[in-house]
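Have a look at these structures, which come just after this line.
Please treat every number below as a calculation from the coordinates, not as lab data. Everything numeric in this text was worked out from a predicted model, so none of it was measured. Cβ atoms are built from the backbone, for glycine too; each structure is taken alone.
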Structure I
């Protein structure tokens with residue numbers, strides 16, 4: 001029982017047909033899933049903001065350094081302030097409350 005092996009070009013043609021079917025089936029299932037999600041959101045009065053949180057930028061961070069003369073603060077992120085050049089930054093460290 002010998003089975004004829006497919007050639008490279010035949011396999012590529014079969015793959016193209018399968019890729020098309022995969023894309024169509026995925027699109028149909030995705031559309032159905034979105035409709036189910038929308039239905040549940042309406043049923044339970046869920047807003048999109050409750051489902052997806054949009055984080056922009058870095059999270060807020062408490063200041064780690066303070067200039068006692070001006071009250072300016074620095075979190076320790078980003079460019080080091082010029083006022084700290086040549087100075088030990090530990091002198092300007094903000095006391096952390098527990």
Structure II
């Protein structure tokens with residue numbers, strides 16, 4: 001895995017074209033290159049919001065609304081999860 005990047009809240013994630021995703025027990029199993037991992041419920045929600053237009057801040061606001069938590073916490077969690085996903089090579093910015 002690559003070094004974990006430090007992302008800005010205005011950055012927009014998108015999927016790498018060669019990422020394979022399967023719905024498993026209501027969550028997602030993501031496979032890229034020789035790595036595979038299962039996303040938590042929260043990470044799966046974030047994954048679903050990646051559309052090439054939503055910024056990290058936008059996804060954080062959506063997460064806050066979905067789980068009825070404060071926006072700052074949701075945005076920080078979103079940023080952390082997307083930084084991890086960037087290290088796996090499954091999302092790019």
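I have 10.0 for mean count of other Cβ atoms within 10 Å over residues 28-35, calculated from one of the structures I, II. Which structure is it? Checking each candidate, the match is I. When relative contact order in percent (Cα under 8 Å, 6 or more apart) is calculated, the result is 39; to which of the structures I, II does this value belong? Structure II accounts for this read-out. Computing semi-axes √(5λ) of the Cα gyration tensor in Å across structures I, II gives 61, 27, 10 for structure I. A value of 2.8 for distance in nm of label points 7 Å out along Cα→Cβ at positions 4 and 20, calculated from one of I, II, originates in structure II.
If distance in nm of label points 7 Å out along Cα→Cβ at positions 44 and 76 comes out at 3.9 when worked out from the coordinates, which of I, II was used? It must be structure I, since only it matches.
If distance in nm of label points 7 Å out along Cα→Cβ at positions 12 and 36 is computed to be 3.2, which of I, II is the source? The value was obtained from structure II.
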